[in-house]
Structure I
């Protein structure tokens with residue numbers, strides 16, 4: 001059923017935005033009228049026009065927002081409110097327009113008589129399959145609020161792991177980029193003006209000054225070409241990543257990078273183990289839980305390996321044996337999974353594995369940041385010192401000649 005993005009006036013004359021599911025635009029307007037709303041604009045989200053552009057960025061669900069919304073629903077449902085009423089209250093108290101639109105899309109499906117899991121699946125916002133499966137089991141078991149709390153915590157932890165890796169990559173990249181930009185500006189603008197007088201004097205310049213002048217000439221001559229080349233390469237790389245095969249090869253290459261590859265592997269194992277543990281503890285069948293958990297892994301190469309684990313289980317292998325065959329994790333992961341299978345507490349063991357790798361990832365990144373920052377400060381100081389020395393040495397030499 002198509003979903004429409006609308007702006008409408010309520011009885012108080014206030015303009016509100018949201019989404020509604022209907023077979024046609026005419027039916028969507030009738031639904032809004034039945035709700036006491038006067039439509040101002042209506043656009044199907046699947047259109048190539050304004051509707052899709054408006055919702056495009058918002059349709060990428062932020063894990064922190066989704067975690068907050070699920071947590072709110074759990075508290076309201078536990079308080080005895082019906083699901084539709086809980087969603088309505090969440091819409092009224094939404095902190096951002098994106099949150100309000102997301103919950104409105106769920107509520108419109110609930111009003112039409114669908115279950116919460118179906119509402120999440122049919123929403124124009126891409127909700128992770130692990131969340132949908134967990135909500136479905138919670139509805140069947142009658143413990144929806146407990147499941148929502150567990151899923152919200154799972155999302156929060158997963159978002160923290162991704163944030164840890166992202167911070168570890170962005171901060172060094174920013175420092176390196178800033179350093180390169182400062183040196184480039186100095187070489188292209190500052191150094192030529194200062195060293196011009198030394199060059200015209202036709203005296204023999206110190207070696208370090210000659211090197212700085214040569215680098216300055218190179219930046220002035222080819223700096224713009226190098227900048228354009230960098231932009232072209234970046235755009236070409238982003239275009240090539242649209243091909244799943246190339247993207248998977250790149251993800252495999254990332255795993256072999258020193259430091260970064262280890263962080264990605266630890267974060268992926270933590271996300272997979274936590275998702276699988278939460279799903280199993282909520283009563284999702286093992287094979288379905290394995291298939292869903294593989295989708296939470298963002299690295300395509302590791303995702304294929306986790307899918308091979310699922311296939312091994314489907315063919316009758318134990319999870320411990322399937323992990324050993326895939327050569328995915330360390331001995332700790334395999335040992336804990338084996339212990340969990342032997343004691344019938346696999347879900348608890350998986351959650352402990354997730355916690356272990358999350359802590360290791362956080363500690364590894366903190367150590368790296370503690371070492372990287374002073375090293376970068378020293379390198380930047382050395383670069384500035386080299387430029388200062390290149391300028392000052394000829395000046396001192398000229399003073400000595402007087």
Structure II
């Protein structure tokens with residue numbers, strides 16, 4: 001669907017004073033601790049007055065080595081590391097990695113597991129977008145909107161904690177299933193909280209979407225043409241904001257997404273305002289998917305019945321020699337997929353999140369390569385900022401929604 005835009009005036013012309021008062025350019029650092037950088041990233045900008053002539057983006061400050069760490073642990077132990085990629089929507093990271101390993105095994109999880117994964121992934125997507133929109137509003141002076149959106153996010157974090165036991169680093173999804181089922185009465189509480197989120201989103205919409213100051217700061221700033229977005233490998237709201245309707249959930253459905261009805265919001269001009277509206281409308285689509293999942297949530301098991309992939313139930317471990325042996329082997333050896341390599345993409349909060357897993361037939365991955373959308377999107381940030389003013393850096397970077405954990409190399 002095509003998102004609606006607010007018309008803006010186009011009669012503003014830059015001042016010619018700068019030409020008469022030309023001076024030498026200055027190189028300054030924005031970050032790696034500047035508030036507008038949202039994490040450990042440094043922008044080295046060369047400015048002529050307020051105008052940015054050149055921008056170099058330096059993302060190499062976390063040094064956690066996600067991909068290398070995965071080569072030294074078993075397949076199960078990789079799951080907590082995935083939480084820390086996009087830590088604002090970690091459930092999607094869990095799902096993407098586990099789907100890749102399950103593809104190596106050639107197994108398919110039960111229908112209830114698929115539905116719960118979709119439900120919690122969309123819940124996680126909403127928290128991701130709320131964080132981006134709230135922070136972006138706050139950085140342009142709309143502090144009240146940030147409070148509304150953070151309150152909405154808090155409602156959902158409480159529900160995530162109820163299911164997984166944690167707010168951010170949840171480690172909830174398992175290869176072949178889930179750590180535990182949904183708590184009793186969870187879906188009723190979720191539906192109630194979604195109504196609260198809709199109410200707070202409406203407050204933010206009325207305060208922000210047609211606010212003259214906000215619109216002037218966002219419209220016609222940071223324009224990315226469709227062919228340029230494709231050339232840079234952009235995905236998610238950055239690509240859809242430029243009018244390209246690509247969503248992994250539609251193009252390559254997984255976990256039963258083909259069974260749910262939803263639209264893919266796209267922009268018309270590819271500026272900051274389009275990216276803002278895309279995320280705002282995607283929240284509504286995610287809530288619609290959640291409501292559909294709840295209506296059709298099937299009964300049944302949440303894990304595959306395969307002792308080589310999932311630990312046996314505790315009563316089998318305690319009461320049978322076969323259960324004890326299966327527990328012993330999977331704890332000490334881990335899961336051991338056949339030799340091979342797979343790539344599996346999912347739609348993350350910031351775009352296509354893909355895991356390339358290589359197995360050499362042992363219990364430790366030979367290689368885990370992640371296609372992190374935040375890392376890919378940093379490629380266009382420098383050229384996009386050039387020609388704008390220092391004040392424009394904040395909304396441009398904010399609507400990129402860079403998550404530092406994904407940029408880890």
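None of the figures in this text is laboratory data; all of them are computed from the coordinates on show. Everything quoted here is computed from the prediction, not taken from an experiment. Cβ atoms are built from the backbone, for glycine too; each structure is taken alone.
With helix-only ellipticity at 222 nm (-39500 (n - 2.57) for each DSSP H run of 4 or more, over all residues; to 500) coming out at -25000, pick the structure among I, II it was computed from. Of the structures listed, the value fits I.
One of I, II was used to compute distance in nm of label points 7 Å out along Cα→Cβ at positions 179 and 307, and the result was 2.6. Which label is that? Value 2.6 for distance in nm of label points 7 Å out along Cα→Cβ at positions 179 and 307 corresponds to II out of I, II. Could you figure out which one of I, II the value -0.26 for log10 I(q)/I(0) by the Debye sum over Cα atoms at q = 0.06 Å⁻¹ was computed from? Checking each candidate, the match is II. Looking at relative contact order in percent (Cα under 8 Å, 6 or more apart) over structures I, II, structure II comes out largest. Each of I, II could give Cα Rg over 2.2 N^0.38 Å, for residues 131-242 alone, but the derived value 1.37 comes from II.
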